1. For the read-out mean projected area of the Cα convex hull in nm², a value of 5.6 was computed from one structure; give its label from 1, 2, 3.
2. Please compute distance in nm of label points 7 Å out along Cα→Cβ at positions 19 and 35 for structures 1, 2, 3 and give me the label with the greatest value.
Structure 1
Amino acid sequence: MIIMNRHILDDLVRKHAIAMRSVKRWIDLVESSQWQSIHDVWQCFPTADDVGNRHVVFDIKGNQYRIVAIVIFVGSIVNIRWAGTHEEYDKINDCSIL
């Protein structure tokens, strides 16, 4: 898969250096995958949530952090829309990440 807007993950790591290893692992798994459906995503990330409108929420580092991405299976694109702590995620308005 091709990851777009990786700078959002870079910003997360700059703010939360402790997340670096988990973010790198997430990137490595995504880039080495060829997902055809949400079921393929769940094989790599069983706790990922399909929240509709092609948005998938990934839990990383024991659910301390979340990554929200649009997954486009045709074209193999994972477009990062937001990344932050679980607490920050709970406070955001879903419309702000579309």
Structure 2
Amino acid sequence: MASLLEITERLREAIGADAGLGKSLKLDFHGEGCIHVDGGAVCNDDKPADCTLVLTRDDFEALARGRLDPAAALMRGRLKVKGDMAVALKARELFTRSRA
């Protein structure tokens, strides 16, 4: 399993100058830290976001690698979305670009 810092760096590289989300996104890894994405800025600060995805690092990696379907993860409670669902839908492409 990749560390929080490894995932953060992969996202930073995948995002480049702009994530293309139009709003801010936070990945909350159940007390193991978080990643905040706003435009091209990617950091590990726990600050408010337009959309927060709550999941484990393992599940994030599985989503990014296509081993876990986002809809199935939502239905099983392995992924929780707080806030703007449109941002969550756009984030899927971002995850696959990061190859976490």
Structure 3
Amino acid sequence: MKTLVQITAQYFENYNFFDGGTPHWKPKGGQVFNMYVDSDLFFYTEDMCVEAIKVMLEEQCDNLNKYEYVSHELVFSEPIVLDGDKFEGIFDMIASEKSQTV
């Protein structure tokens, strides 16, 4: 069964690229990659799957950008979206309660 695999990678940027010096890679946050593959591959040969992911991430790199594998997750259902406005209201309520106890 084709299943979404969500891959998390560390994104690096080469700060000496435009100066022509020795590469100086600086972490600049995460990057998510998605692909659909047969989930059985990950259930029975996960180590080889991770190796293949790392090769694919290397192919996405160039002299300015690179990606290093961090983790992966098989996603079998759609994400459940929560209400951001409701979150902010609850957050404000909690912050107000905490400020009253200080």
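No lab work stands behind these numbers, since they all come straight from the coordinates. Every value quoted in this text rests on a predicted model; they were computed, and no experiment measured them. Cβ atoms are built from the backbone, for glycine too; each structure is taken alone.
1. Source structure for this number: 1.
2. Structure 3 gives the largest value of distance in nm of label points 7 Å out along Cα→Cβ at positions 19 and 35 among 1, 2, 3.
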